[in-house]
1. Mean count of other Cβ atoms within 10 Å over residues 92-99 computed as 20.9: which structure among I, II?
2. Using FRET efficiency 1/(1 + (r/R0)^6) of positions 276 and 332 (r between Cβ atoms, R0 = 25 Å, to 0.05) for the comparison, can you identify which of I, II gives the largest number?
3. Out of I, II, which one gives 16.1 for mean count of other Cβ atoms within 10 Å over residues 244-251 as computed from the coordinates?
4. Ranked by distance in nm of label points 7 Å out along Cα→Cβ at positions 76 and 340, which of I, II sits at the highest value?
5. As an exercise: mean count of other Cβ atoms within 10 Å over residues 44-51, calculated from one structure in I, II, equals 22.2. Which structure is it?
6. When distance in nm of label points 7 Å out along Cα→Cβ at positions 28 and 52 is computed for each of I, II, which one produces 2.1?
7. Here P(r) over Cα pairs in 5 Å bins from 0, in percent, for residues 132-195 alone has been calculated and equals 3, 13, 14, 13, 11, 8, 12, 13, 8, 4, 1, so which of I, II was it run on?
8. Here helix-only ellipticity at 222 nm (-39500 (n - 2.57) for each DSSP H run of 4 or more, over all residues; to 500) was calculated and came to -26000; which of the structures I, II was it taken from?
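No value in this document is a laboratory result; all are computed from the given coordinates. All of these numbers come straight from a predicted model, not from anything done at the bench. Cβ atoms are built from the backbone, for glycine too; each structure is taken alone.
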Structure I
Amino acid sequence: MTTAPAAALGTRELALRERARRVIPGGMYGHMRVEAFSRAHPQFMVSGNGCRVTDADGREYIDLMCGWGPIVLGHRHPAVTAAILDQFERGDCLDGTSPVAVDYAELLVDTVPSADWAMFCKNGTDATTMCVTTARAATGRRKVLVATGAYHGAVPWCALRGKGVTAEDQAHLIHFEYNDLASAEAAAAEAGDDLAAILVCPMRHDIRRDQELADPAFARGLRALADRTGAVLILDDVRCGLRLDLRGSWEPLGVRPDLTAWSKALANGQPLGAVTGTEALRDAARSIYVTGSFWYAAVPLAAGLATLRELRKGQALPAMARTGSRLRDGLAAQAAAHGFEIRQTGPVQMPVLYFAEDSDISLGTAWAEAAVTRGVYLHPWHNWFLSAAHTDADIDDILDRTDDAFAAVRRLPH
């Protein structure tokens with residue numbers, strides 16, 4: 001095990017943590033509880049601009065987490081900020097739906113080939129739950145196939161871990177192995193005539209393991225399996241959506257889902273989720289009861305509309321692919337120069353880095369802590385995110401600092 005000296009957190013950070021422990025269970029919860037993965041990362045941030053964020057003690061970081069995915073254009077993007085302020089001046093949570101909902105739904109349907117309609121919500125868990133509910137309404141069936149270890153939300157029907165989740169909550173889930181079509185076929189056979197849906201991510205992005213891109217034959221096989229059994233194919237594009245392909249992350253594979261769950265990058269940081277679907281499922285989507293007091297708040301929808309308009313200009317996605325490749329190549333060269341063997345997997349826009357022979361991720365954690373103390377905010381075992389705000393110069397700045405981090409970890413006892 002490799003352990004680096006604990007980095008000194010700022011005085012305001014420490015004071016906020018102590019206050020939080022008194023009024024928030026655990027001080028914080030979920031993925032925002034940084035104590036679960038680092039002794040050096042700050043918990044509290046006060047501002048962001050472009051690809052940089054500032055913590056409560058005024059320390060600036062080049063941001064490789066992008067709010068854990070939502071920031072796709074950069075913090076405080078001018079066009080999105082202008083849309084937010086304009087809509088806020090006119091109203092946000094109103095007695096009826098703002099016309100911007102229709103504008104945005106029209107643009108989303110025009111962008112996504114598998115979409116004939118769109119419904120809005122607040123987050124990815126809402127969206128995946130709506131998809132499963134719609135599939136069950138359409139088929140009159142109960143069973144849902146999901147990949148082992150895949151994350152589809154933080155509610156009992158799909159939660160990966162945690163107390164308070166009962167076996168009954170997940171009684172109708174049947175698991176298969178990602179990229180293993182034979183296991184999906186076996187799971188479908190187990191479901192029999194009760195198979196409502198196949199729920200799958202565009203790639204395998206489970207935490208604490210290498211990412212896997214979808215084998216095109218696997219994706220096509222799931223499409224065929226859904227067609228043969230009358231099940232609904234649901235693509236959980238919450239994490240990948242609008243970063244890999246605006247049309248949907250499996251569009252380059254020639255595979256179109258029946259339903260797609262969206263969130264994260266949808267509104268460049270504003271709370272928004274969506275479900276898109278085919279004409280065949282319109283009536284089922286209309287028949288289910290889903291709602292929330294804030295689901296049709298106008299400000300996030302205006303932000304989503306502005307975000308998609310910017311992305312449709314066609315410059316953001318190629319820029320993320322270019323800078324992501326620059327970062328990956330630079331990290332590979334640095335690791336080799338310092339005598340480390342690393343693995344970088346997944347798309348370059350959503351990279352993850354692991355050290356070889358580091359089963360407990362202690363070496364990766366030490367490196368991530370060394371990086372954050374040098375002003376690069378990244379994670380030791382969750383994938384990172386690139387945004388359109390990362391320029392070549394920003395990547396070079398990151399690499400200057402990560403080179404020092406590799407050197408610092410090299411000096412640690414192993």
Structure II
Amino acid sequence: MAGWFGPIQVLLAQQADRVASAEAGGLSKELLLSVVLFVGAIISLLANPVWGAFSDRTRSRLGRRVPWVIGGVVIGAVGLLLLSVADNAVTMVLAWSLVQLALNAAWAGGTAAVPDQVPVGRRGLIGGMIAIAGTVGVLLGIKIAELTGSITQGYVVIAVVMLALSVPYLLGSRDIALPADHELAPMDWKSLLRSFWISPKEHPDFAWAWVTRFMVNLGNWIALNYLFYYLTDGLGFTDDEATAKLGILVLIYGGTTVVTTVAVGHWSDRIGRRKVFVIWSGVLIGTSMLVLGIWQAWPGALLAAVILGAGFGVYQAVDFALITQVLPAADGRAKDLGVINIASALPQVIAPAVAGLILVGVRAAGGSVATGGESWSVGYGVVYAVGFVMCVLGSVFVTRIKSVA
């Protein structure tokens with residue numbers, strides 16, 4: 001997560017500004033950053049289930065998952081080092097594509113280790129610990145990028161830290177190897193592509209889990225993609241002020257996530273129920289967006305960060321545990337988790353377009369109205385209302401899952 005979000009939140013934007021300024025007549029910094037992120041998101045979308053399918057079929061003395069984690073982290077670090085010296089748009093796109101390609105291999109192998117090794121009755125707790133690791137990784141990557149003093153140093157330090165922090169898992173993993181007598185069907189691209197289609201008729205609970213995750217993530221990303229511009233255009237902060245304010249919101253969100261996620265994940269394990277936590281965490285995520293849309297002021301943003309951290313922390317922990325209980329087959333766990341990952345990655349591709357169209361459309365119709373001496377943005381009000389509706393619909397669809405309490 002540090003390897004992903006240090007670049008996404010800080011370094012790629014800084015680098016796009018530098019490269020665009022150096023290339024006369026080239027892409028604007030905004031368009032260059034959009035191209036880099038879009039290509040990376042598409043690669044992430046496709047790579048995760050493919051690497052997962054290969055992981056499910058891997059035979060090695062290290063097990064099925066560890067080789068992909070090792071290869072993914074090492075090649076991902078190489079990609080970050082290439083980004084550190086990228087001085088043109090093409091190199092940026094290619095290097096970031098390599099990072100996405102590699103880190104998705106590590107992610108696919110690592111997450112599949114949970115249903116491989118963790119009993120069902122402990123997956124809420126472990127899901128919470130993974131959610132905390134992800135939150136800390138995001139904060140760590142962002143802080144490294146902010147504090148190292150240069151784009152090049154930022155990429156290099158993140159690469160080194162990512163390699164170092166992967167060592168304990170690689171040394172301590174109890175990865176389960178495929179039994180020698182386990183027969184694998186012949187692999188070809190047609191059968192691989194067919195395996196990504198999981199029939200909703202045959203596996204309805206898996207299908208509903210996919211839909212609910214897609215809806216909640218779409219609502220979340222619709223709301224969060226333009227949060228920086230919400231602070232500048234909506235609340236009137238300068239760019240420097242908005243950067244500082246965004247850092248405060250991220251810290252509040254991260255702290256609330258850490259406080260709630262393991263406790264509620266463990267609670268879910270103890271009572272043996274998942275759906276009630278997933279439903280209400282989705283509602284909480286939606287409520288945070290409603291607060292941002294209705295109370296367009298700095299105190300409203302602070303309250304929304306607390307609510308979002310609580311809701312998303314619980315959602316990450318318990319929804320992950322729920323998903324591991326509706327996977328169609330034990331011998332395809334990494335591939336099936338990759339298919340579920342599409343429900344998290346695809347909204348990142350769609351959401352900027354949806355939010356952008358809403359803002360452009362509302363602006364064309366006459367964007368904001370004055371209330372109480374402050375400017376209340378109709379555009380952001382609509383964006384966050386749409387995010388709220390998506391999250392609530394995702395929560396409602398959880399009730400359609402029948403095999404998990």
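1. II
2. II
3. II
4. I
5. Derived from the structure labelled II.
6. Working: I: 2.1; II: 3.7.
It was calculated from structure I.
7. Values: I: 4, 18, 25, 24, 21, 8, 1; II: 3, 13, 14, 13, 11, 8, 12, 13, 8, 4, 1.
Clearly, the read-out refers to II.
8. It must be structure II, since only it matches.
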